[in-house]
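Multiple structures are listed underneath, in structure tokens.
We did not get these values from a lab; they are worked out from the coordinates using the rules stated. As the structure is a computational prediction, the values presented were derived from the model and not from experiment. Cβ atoms are built from the backbone, for glycine too; each structure is taken alone.
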Structure 1
Amino acid sequence: MRAQYMMLIAGIAVFLLTLHLVRKREIREKYAVAWLAAATVALAAGIFSDTVMYLAPLLHLSYPSFILLLCLVMGYFFAACTSISLSRQYRRNLRLTQEIALLEKRVRELEKKTESE
């Protein structure tokens, strides 16, 4: 019963914290959706603990083990999403840096050209 209340409190806390961070523009909306999904899962696990208790034996797990597995899966999901996003940003920054270098080179060549005329 305590785990049920902890899941309810955690779900509400994550939900409210996410909304607060979105309002202050500390977190982007695409990440907020994932956090809100995590809060929804935590709330659902707290509210529908009977369903969780039904699913846990089907996976040959106890209730706390099932909740731990759920948390680990959500943690992996967030880590994977963050890694993908960071990789995309790295490639984007690299491309932009290369474009800036090429533009600077063109500007220098044009300056030399106009000075020699």
Structure 2
Amino acid sequence: MMHQNAKKKLNCKPAHKKALMRNQIIHLITYGHLVTTKVRVKEVQRLTEKLVTIARSGNDFNVRRRVMALLPYKEEAIVKLINEIAPRYVSRPGGYTRVIPMGRRMSDTATVARLEWV
């Protein structure tokens, strides 16, 4: 059976995973790219795609409220997402980010990837 296989656990507790994902999404929004392990990149990509889809509809109260529910502690990232990033993808049906594999890390041979905006 394939129950409860929708998300990766990332070897951390749910509260820590939530904070980790929020911080990495904020980094992606702020700097335009994110370099980390491939598994984390795929999880960040899932959540980022959902955020951009919400933010595409404009700068009204409901959109800001829904984005603030997912990124509650970084107002600058929310403003940049709604005003700069989301308007670029209004006509695009999905696939706002791309994953670029970067090989393996020397220290622990983890697969590293780069996530960036299309």
Test item: volume of the Cα convex hull per residue in Å³, for residues 52-99 alone calculated as 81, pick one of 1, 2 | 2
So FRET efficiency 1/(1 + (r/R0)^6) of positions 68 and 92 (r between Cβ atoms, R0 = 35 Å, to 0.05), computed for just one structure, reads 0.45; which one of 1, 2 is that?
-> 1
If distance in nm of label points 7 Å out along Cα→Cβ at positions 36 and 76 is computed to be 2.6, which of 1, 2 is the source?
-> 1
Using relative contact order in percent (Cα under 8 Å, 6 or more apart), single out the structure from 1, 2 with the greatest value.
-> 2
Re P(r) over Cα pairs in 5 Å bins from 0, in percent: value 2, 11, 21, 22, 20, 13, 8, 3, 1, 0 computed from one entry in 1, 2; matching entry is structure 2
Can you say which of 1, 2 returns -32000 when helix-only ellipticity at 222 nm (-39500 (n - 2.57) for each DSSP H run of 4 or more, over all residues; to 500) is computed?
-> 1
